[in-house]
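Every number here is computed from the coordinates shown, using simple stated rules; none is lab data. The structure presented is a predicted model; accordingly, all values stated were derived computationally and were not measured. Cβ atoms are built from the backbone, for glycine too; each structure is taken alone.
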Structure P
Amino acid sequence: MPLNILIVEDEPAIQELIAVNLEGAGHHALRAADAEQALAIMRQTLPDLVLLDWMLPGQSGLAIARHLRGNARTRGTPIIMLTAKSAEQDKILGLEAGADDYITKPFSPRELLARIKAVLRRRAPQLTDDVVEVKGLRLDPAAHRVSGNGQTLDLGPTEFRLLHFFMTHAERVHSRAQLLDQVWGDHVYVEERTVDVHIRRLRQALEASGHDALIETVRGTGYRFAVAA
């Protein structure tokens, strides 16, 4: 699945190398050379993942990581720290600042792409192309197909994204506002009741295989994809 990845790196050659390899893998690279540029970009659009150099002019990567983790809007954004510092204590500092992973320079493009995929599996599985299967309901992000007990189900693009998010975050209760942020995206301004419309459409699409009951309404809170029963 194509991702918006922010590269925060002040060395032009390294920034270019990372961007070329990300774009070669089908992703979109956003670029910043320091904290000011990075935070300005993130005010406009929330990236799917941040590649963050430790040593930057002005604020360090550690300071940026702490800032992102302390902000409700960016708290859940995956962060991979890039640095020449390889001592164990440095790695601990990076992880304690909020990084999800830590890669020491020099690194190969293949390692970087593998680390990105591994972090997303842990932090944002709805952004991967991994097939998800729950109780006979199967969703294939790469092929954009959904089937229930072997029967192909027809879902619109928004319903597909909504189901993918639900299936990768089963048993958690999500408010309408959270679903808007996660499925529609940050900086997309639509009414919260829009979620109800698409939940109804999703349930209708799942009726054919009997999986509509998996989407529960939690009164006064939001919705849950319930698979424990």
Structure Q
Amino acid sequence: MARLLLIEDDPAIRTTLLRALRDRGHAVAAAAAAMEGLQTALAERPDLIVLDLGLPDLDGRELLRMLRAVSRIPVIVATARDEETEMVRLLDAGADDYVVKPFTAAQLDARVRAVLRRGGGGGAEAAPVLEVGGLRIDPAARTVTLDGTGVELTPREFDLLHHLALRAGQVVTKRELLSEVWQVPYGGADKTVDVHLSWLRRKLGETAQEPRYLHTVRGVGVKLSEPA
């Protein structure tokens, strides 16, 4: 059973989703405004947050940024806009997934279960710790150390590194990274991948010109491998 927090200001939608998610075995708390939701998230530490963007006291995007400044709790955003640029913007801001309105409770439940599986939550068996050279990646704790020293990553940077570590020694295409890490179709938005790889390299103490772990294969993708 997963512990969910639903941040939704519409009483009818909130009541319907509360009932439906509880019927599917989840323990669900609810908040009708952004600051109430933030306080509940910090106090109760749910397994996952479902966040509506249209909140009365604060824009949902701003609340997402506030959550990401203090927490790595997975967040699924509910949005009425389905443009790819909007999806990329939300995922870059720290959302783990999104649902486009109108959506059914069954669709939301499927998204919840998928996100929790990726994060090792919701009662799933803990994912194994991955080690590549001096890199140690713990998916359950969502922590990374490099040569014994902690590396502070954003949720998206962690997901990117973890995905590459699962395929250590293999070249991973930008198309796959956009699909599996960002959960968006490939459509020319590979600059997003490039920017996050640049940030990740900086935190690992390397550059594209002098790589240690992250190696670009021109025209193909990127590979995570032990330093030579």
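I have 4.4 for distance in nm of label points 7 Å out along Cα→Cβ at positions 43 and 219, calculated from one of the structures P, Q. Which structure is it?
P
Of the structures labelled P, Q, which one yields 1.6 when distance in nm of label points 7 Å out along Cα→Cβ at positions 3 and 99 is computed from its coordinates?
Going through each structure in turn, the value belongs to P.
Computing FRET efficiency 1/(1 + (r/R0)^6) of positions 27 and 171 (r between Cβ atoms, R0 = 25 Å, to 0.05) gives 0.05 for which of P, Q?
Q
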